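Asker: Multiple structures are listed underneath, in structure tokens.
FYI, it's all coordinate maths here, none of it is from the lab. Just so it is clear, the structure is predicted and the values come from calculations on it, not from any experiment. Cβ atoms are built from the backbone, for glycine too; each structure is taken alone.
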Structure I
Amino acid sequence: MMDNLGGFGRTVTAVTLTLAGVAALSGAAPGGTLPAQIDEHLRRQDNQAAAELLERHLQERPSDAVMLYNAACVRCRLGELDRGAAYFIRAVKAGFADISHARRDPDLRALRGHPVFRAVIDASDAADETLARRRMEGWRRQLGDASYRYEMDTSGRIVLVSSLDAAAHEATKRLIQTHTDHLQQTLFAGTHRSTGPGGYIVIVIPSRADAARLLTRPYVTGLYNHRRRELVTFGHTRALRHELAHALHHRHMDVLGQEHPLWIQEGLASLYEEYLLDDDGTIRFPANDRHEQAKLLARDDRLMSWPRLAAVEPTSMREEAFVAYPQLRSIFRFIAEQGRLESWYRLFVEGFEVDPTGLTALETVFDRPLAEVEMAWRRWLDGQG
């Protein structure tokens with residue numbers, strides 16, 4: 001199902017909701033407009049009635065890309081895959097372009113093996129390099145050539161636009177290469193072009209003057225927009241690592257057809273802000289200022305329980321950022337230091353359909369109830385310097 005919501009904070013992404021979930025957001029009454037009636041039937045999970053009303057709506061507005069996409073979702077839920085495929089291709093022709101959303105929309109799960117769906121996905125992948133070059137040229141028109149460098153790495157599927165001097169630019173390229181290679185060989189294995197949709201990532205490192213215009217929120221030094229696959233960051237290697245971890249994670253979610261909860265997205269990105277990577281591939285995550293903040297939160301009894309943290313919605317995460325982010329990095333440091341990060345993530349994605357929160361996978365990998373795992377983390381945090 002397609003909606004117009006955006007993700008929270010630094011990562012801006014489409015939010016995958018079930019049909020009933022989107023309908024519930026509207027609060028529409030059955031006696032309202034035709035779209036409101038459609039929403040109401042979706043909320044009730046009355047797919048047949050919703051399908052009939054969508055037909056009426058599309059007779060009046062046959063090029064409504066979002067409603068065409070929703071019709072495809074409804075038909076798939078009714079088991080009418082050929083009709084769903086026909087609506088899906090009509091939606092794409094009408095301008096629906098969020099193929100990343102379609103890849104992991106649970107309402108289109110049954111359609112993923114259909115030749116029409118595969119053809120659209122394959123065409124999107126084939127066009128990806130051309131679109132990435134267009135986006136790079138769009139940034140060139142916006143920022144100019146005088147103080148910027150523009151490069152495309154077709155192997156890593158990265159576009160880099162930077163205002164850095166030659167030495168810093170080359171160092172940043174090495175950082176991006178190392179960061180990408182490590183994550184795609186460990187946690188996010190299977191996201192290279194040869195094994196799944198890569199999706200070009202455009203990384204923009206602006207000048208101070210341009211950063212003030214592009215990064216308008218106070219204290220935010222980086223952001224990632226998944227719908228555009230564009231990352232903008234300024235002044236901090238840590239921010240670049242954080243946002244690039246988000247981008248690579250979204251690549252993996254596209255491959256998996258999953259939308260992972262916010263606590264996992266932000267926890268992993270915060271963890272990979274700072275690390276030490278040895279030549280043999282061993283990685284260590286040193287403490288940083290978030291660690292000190294987590295200890296202060298523990299001292300003041302302000303830590304959130306893990307189930308509560310896992311259920312935090314985007315708005316609440318924004319409001320509680322100064323509590324959530326230090327705690328999330330601390331939790332994921334703990335998991336990593338116990339040697340369970342990769343095994344937990346693997347169990348989580350394999351069992352995503354059963355438990356999309358990731359909490360059951362934690363119980364499994366630690367072989368104890370969640371409350372005991374959380375208590376072990378609190379003791380670990382208390383014992384840290």
Structure II
Amino acid sequence: MQTIAFTPETPPTEDRAEAFGRELDALRTRTLEDLGARDVAHIRGVIRAMRWFEAVGRGLLHFGVDPVTFVLGSASLGVAKILENMEIGHNVMHGQYDWTRDPKLDGKAYDWDTSCAAEHWRHSHNYEHHTFTNIVGKDRDVGYGLLRVTEEQPWHPAYLLQPIAALGLALGFEWGVALHDLRIDETLAGKQSFAELRERSRPFLRKAAQQLFKDYVFFPALALWNAPRVALGNLLANGIRNLWTFAIIFCGHFPEGTRMVREEDAREETRGQWYVRQLEGSANLEGGRWFHVMSGHLSHQIEHHLFPDLPASRYPELAREVRALADEYGYRYNTGGFFRQMGSVIAKIFRFALPNRAPRVAPSPAP
């Protein structure tokens with residue numbers, strides 16, 4: 001395919017965006033044609049590993065009596081929950097393995113080990129977030145309705161408390177995600193009736209009840225006299241998973257350099273411009289193979305937003321080509337280490353808790 005040489009100083013013309021988009025479409029097509037046995041082997045291998053971590057974790061919690069087995073059991077169960085939510089649940093529910101025709105990998109039927117109802121997540125995440133990425137007022141994942149992460153969001157005094165709100169969201173992240181598609185804020189603002197909220201709440205209440213029963217009634221009851229230990233271990237494992245997923249998700253969406261878009265600026269968007277918005281609205285994390293697996297390969301958030309339905313295990317190799325194309329066409333490719341990206345996220349949470357600074361006005365020249 002013939003390409004045009006661009007530099008970072010080249011104006012962001014429609015021709016540049018469309019040429020960039022054609023390159024990414026071609027890359028996606030080549031990857032789809034190459035899918036096969038190694039992709040299936042990867043996801044099935046992760047599923048086996050997740051089951052081993054869960055079995056070891058539950059065994060140590062159920063039959064152990066000392067603090068060491070409690071810590072190891074909780075940690076092992078936490079790893080299992082991270083693998084299930086990130087590399088398995090998130091990616092399978094994106095339809096990344098629908099081409100296998102395996103009922104266990106069917107994105108429309110899979111239900112994950114978390115309190116968020118699968119049908120709610122497919123709507124709020126697969127559709128809303130991936131269609132309207134970083135469009136303020138359309139993408140409800142911008143700040144998750146709790147946090148102000150860009151100056152395009154209007155400031156309110158309640159945001160002064162957002163460092164505390166962010167900590168609460170991190171500790172209970174699965175519940176923040178689970179409540180997300182209920183749109184409680186819209187009911188409070190009069191945009192959604194209480195009857196609609198009641199209807200939306202049914203899948204959430206059903207799934208939340210299942211999760212609470214499984215983690216804090218069923219498995220503790222199996223442990224008999226060890227029930228309090230098992231319940232506490234499950235709580236700690238869920239907390240480990242929540243903190244990790246919060247960190248990975250926020251590092252992929254809100255570090256310094258990610259671009260937010262006004263609704264009017266994306267109204268007449270072309271396919272190529274959609275690709276550019278995904279690229280400039282996401283950020284990657286650098287690390288080794290197991291770091292990427294534990295993140296669900298969302299450490300490659302850029303590639304995930306460009307190709308959400310391709311198997312995530314392909315993202316590391318796709319990243320090399322995407323980065324080269326971004327350099328060629330003069331677009332920024334935002335990547336960095338975990339602590340650098342997380343540090344910039346925390347800085348933004350504190351900075352945008354305050355009102356926007358008034359622009360400096362140059363003093364009038366003396367008469």
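Asker: Given structures I, II, which gives the highest value for relative contact order in percent (Cα under 8 Å, 6 or more apart)? Intermediate results must be reported in sequence, preceding the final value.
Answerer: Values: I: 12; II: 25.
Looking at the calculated values, the largest one is II.
Asker: Assuming 20.8 is mean projected area of the Cα convex hull in nm² as calculated from a single structure, say which of I, II it is. Numbers along the way, then the final one.
Answerer: Numbers: I: 20.8; II: 23.4.
For mean projected area of the Cα convex hull in nm², the value 20.8 is produced by structure I.
Asker: Tell me which of I, II gives 0.10 when you compute FRET efficiency 1/(1 + (r/R0)^6) of positions 220 and 260 (r between Cβ atoms, R0 = 30 Å, to 0.05).
Answerer: The correct label is II.
Asker: FRET efficiency 1/(1 + (r/R0)^6) of positions 36 and 340 (r between Cβ atoms, R0 = 35 Å, to 0.05) was computed and gave 0.45; which structure, I, II, did it come from?
Answerer: Numbers: I: 0.15; II: 0.45.
It must be structure II, since only it matches.
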